[in-house]
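Colleague: Dropping the structures in below, format is structure tokens.
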Structure P
């Protein structure tokens with residue numbers, strides 16, 4: 001069982017992840033990791049001493065090759081799951097990005113990106129990422 005909560009803000013040092021819901025030319029942007037057959041939105045772990053917005057920008061570039069984009073914070077989210085941080089609540093920052101253009105090649109663990117009109121069916125994190133998408137919609141980011 002996974003529980004996802006949403007907050008308007010939280011102490012910065014508690015933010016461990018950045019996830020970026022992305023669109024380009026009115027299409028959703030999803031990533032396919034080389035080692036999985038599922039899709040996810042770009043995102044990842046914050047590095048030591050890194051500003052959370054810089055984490056989002058770095059992950060967006062690494063996972064999609066986004067070169068020019070407009071990125072805005074949506075909200076803080078948290079995940080509580082038995083297999084995540086010993087069942088303790090972990091926090092991340094959710095962003096929304098409109099990507100203008102991409103680099104020609106990806107240089108990360110991501111095999112490919114997919115631009116599509118609709119949501120994917122086979123999520124890597126089906127108990128988390130659809131809820132993040134819904135919260136961004138609820139907050140009128142799309």
Structure Q
């Protein structure tokens with residue numbers, strides 16, 4: 001299964017925030033660090049905020065912080081939220097799509113089961129386990 005760039009960027013934001021949970025970071029700073037277009041990352045952060053994963057605050061001392069401990073967020077729930085706007089195949093669309101195979105297709109249930117198995121596997125890992133150290137981090141991996 002391939003994740004969208006939108007989801008990839010969302011995971012990067014959360015992984016980076018998990019390294020410094022008490023220190024707000026800016027969207028501009030994360031965009032520069034990961035070489036992601038700022039305008040695109042702003043949309044990602046907004047979606048993460050709507051999903052209850054981050055809190056944003058404007059102004060001096062503001063920035064982005066995790067909305068709850070990284071140990072309480074799983075990769076699966078984040079991917080489930082961020083990928084909800086994308087359909088794996090056309091027949092997964094809310095309107096059923098326009099696939100000619102739909103009336104007799106035996107592939108759809110198999111793809112749905114594979115997607116769920118993929119997400120269940122991601123549910124086993126927390127954002128904390130994937131924390132990404134910033135450029136100034138002096139943490140040593142053990």
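Taken together, the values in this text are just the output of simple stated rules run on the coordinates, not laboratory data. Since the structure is predicted, the reported quantities are computational estimates derived from the model, not experimental observations. Cβ atoms are built from the backbone, for glycine too; each structure is taken alone.
Colleague: Assuming 2.9 is distance in nm of label points 7 Å out along Cα→Cβ at positions 79 and 95 as calculated from a single structure, say which of P, Q it is.
Modeller: Answer for the origin of the read-out: Q.
Colleague: Let me ask something else about it. Have a look at P, Q and say which one yields -5000 for helix-only ellipticity at 222 nm (-39500 (n - 2.57) for each DSSP H run of 4 or more, over all residues; to 500), as calculated. Before the final figure, lay out each step's value.
Modeller: Details: P: -5000; Q: -13000.
It must be structure P, since only it matches.
Colleague: Continuing with the same structure: If Rg/Rh (Cα atoms, Kirkwood Rh) is computed to be 1.05, which of P, Q is the source? Write out the running numbers ahead of the final one.
Modeller: Working: P: 0.93; Q: 1.05.
Considering all the candidates, the number was obtained from Q.
Colleague: Between structures P, Q, where is FRET efficiency 1/(1 + (r/R0)^6) of positions 15 and 103 (r between Cβ atoms, R0 = 41 Å, to 0.05) highest?
Modeller: Looking at the calculated values, the largest one is P.
Colleague: Now for a different question. Figure out for me which of the structures P, Q the number 71 belongs to, where percent of Cα pairs over 15 Å apart, for residues 71-126 alone was derived from the coordinates. Please report the intermediate quantities before stating the final value.
Modeller: On the way: P: 71; Q: 55.
Considering all the candidates, the number was obtained from P.
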